[in-house]
Structure I
Amino acid sequence: MRRVFRSAVLLVIVVPAPASAQQEQPPLVRVGTEGTYPPFSFHDPQSQELTGYDVEVVKAIAAKAGWWLEFVETQRDAIFPALDSSRIDLVANQVSRNPERAAKYGLSSTYTYSRGVIVRRTGDDRIKSIADLGGRTTAQSSTSNWAKVARDAGARVEAVEGFAQAAALLQQGRADAIVNDDIAVLDYLATTGSKDVEIAGDAGQAGSEQVLALRQADAALLSQANQAIDALKADGTLRGISQK
């Protein structure tokens, strides 16, 4: 629609710019993450700011893809329901690629790898390998890839909200072991100085691929994430974040 302004000496016609000429606003992407899973997603003890490997990776992806980010912190077991109900748009929380998730969600290119380990009470020689978990109780997030590893080994899983809670149950004798990411376990041991729990061995897997998870309908967003991940691998950004 045109607006016409008349005066005795001047006729001015103002025509809105075509839609194609208007600058598009960057998309707002709501990122679901725990905020309680160091060193991947946690609050810095000094600044209380949300940080961690996964947080820094998704921020770098957003910078490449041109996204605005909003972080939504939630318990691990509530993250995928939040994605399903569109309360968040993306999960950045050490999501392991597996066939079940690949069938239901849009999974990004791999941005890091992880290795599982078995944690026991210090000196508990009953737990030496994955084969020793049969009929025993492990403590971890019930929807994590590590919970599936434990169940596949014949363990009963006691659901917890984070590794610190799992370690507490183990120390109290309410759980026999924990299966979790080796970096998360080493970070816990280094941060707390705990001598009450120890790594018994690996979880019998070569490792798992960590990805971002999106709804399958958000194909354009997934494509932007993959392009950004490829660029961050090529320019060394992912390696730098990992080393940090």
Structure II
Amino acid sequence: MYDIRLTDVSFSYGDNPVLRGLSMAVAAGEFLAVVGPNGAGKSTMLKLVAGLLRPDCGEVTVAGRTVDEARAAGDIGYVPQNFARNIADFPATVAEIVSLGLVSGRKKKLSREAARHIVDHMLAMVDLKDMRNRRVDELSGGQQQRVMVARALAGNPSLLLLDEPTSGVDYDTSTKIYGLLGQLNQSLGITVVAVSHDIEKVTRWAGRVACINKGLCFLGDCAEFRRVHAQEPHLLYYSS
């Protein structure tokens, strides 16, 4: 069963083509790392799967449904690039930020007790339960990023999309974040797709790697990627 399928997808920003004829599939329960140079369409691909952009042509499905249907059902959790940094000055507590994820896909309003239980459970999973009442701007960058992961998980998605989840954090913190994503993938069976420039760390946990440079130029397991593709020049320069 495939959780994500892109079929002959193309997308342009105005006159600037970003993706051309991209076709790929991600299996349910998989951890896929997405790599490639700046400007090559990685983040655009993620936004198409999240339903934030519409393809110019081609089709994107999630669990056999349209993206709109999957979003309405709360199946998609999305952590955009630099999102933690953007909310760093927001006057809210950790628990309040995570609770924003509870509305996704829910047809009935949760009781206060149920909402608190879910928020505490999400914070326990990312090892931040003791900080539920701290303001977000009092946390480190890595802790803020984990709050964003907890927020995305609060809607109980089957698919978690992350765009550069370790951007702006130090080596040890980035290692812990990828370890957390790997553990969530393995223990909960959540499909994880993470766009990353940190190839060495993300491939410790990912099962497969997709290299995107306007189109798909590699899709395979991590060992094969390191052996035959990791030194390819188009990992550094996008195709015109």
Structure III
Amino acid sequence: MLSDPYFPLSIIYQDEELVAINKPHGLLVHRSSIAADTDIFAVQLLRDQLGQKVYPVHRLDRKTAGVLLFALNDEMNSLMQQKFQEGEINKTYHAIVRGFTPDSGEIDYPLKREDGTIQQAFTSYKTLQRTEVPFAIGKHLTSRYSLVELTPTTGRMHQLRKHMAHIFHPIIGDRPHGCNKQNKYFKDNLDMTSMMLHAVSVEFVHPRNHNQLKLQCSYQPDFQNVLGELQFDVQDRLDFRL
């Protein structure tokens, strides 16, 4: 266990019934039939680290890093699941995307589930910073990127990835929905295979003590490294950095 690259997990909040970690890129939340290439999961690692059973109350994609919340008993798990279902949890993400995004915007674009069901999906965004660097990808001698803040009000599968691709500003490192040329360049030249999406905060009212909680975490090293390669200047912008 001690040799595992994800161990120990970074715990950013813990009380008697809830615990939150800063999930690394590439770590699965729990066992999945579509990911047979690993037997390492956040649920397993956190269980072993704390020495007790844990319940993931929401999900992050394997490639997405950031705040991941667990309950420490079945009752709290049910209470938090209900809060997520009723839209009482505010989640904020940061992403590095291709191109210069508008200052702000809203994406109201329904998404189709695997069974064909159409679901309403809504995301608002604002641009935190833009950069242009001498990366010759395709016919251009330079490449433009934006650091954006994304706030989904629905929780559809791959919603942020699909929404950013829909407005032609795909997230860097997103293989299914992103730009193949960009992803190949980052892999071949920067040795970067992570997806540049980070859950920076989760905000909610604690079901037990009714305190307002805003759980925040700093960028994982992969995300921070790409910010540096793309010459973003965010050192003084992130008041939640640890």
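Coordinate-derived values only; no laboratory data. Note that the structure is a prediction, hence the values are computed from the model and not measured. Cβ atoms are built from the backbone, for glycine too; each structure is taken alone.
When semi-axes √(5λ) of the Cα gyration tensor in Å, for residues 52-123 alone is computed for each of I, II, III, the one that comes out at 27, 19, 9 is II.
If distance in nm of label points 7 Å out along Cα→Cβ at positions 76 and 140 computes to 3.3, which of I, II, III did it come from? Label of the source structure: II.
Taking relative contact order in percent (Cα under 8 Å, 6 or more apart) as the criterion, the top-ranked structure out of I, II, III is II, with the highest value.
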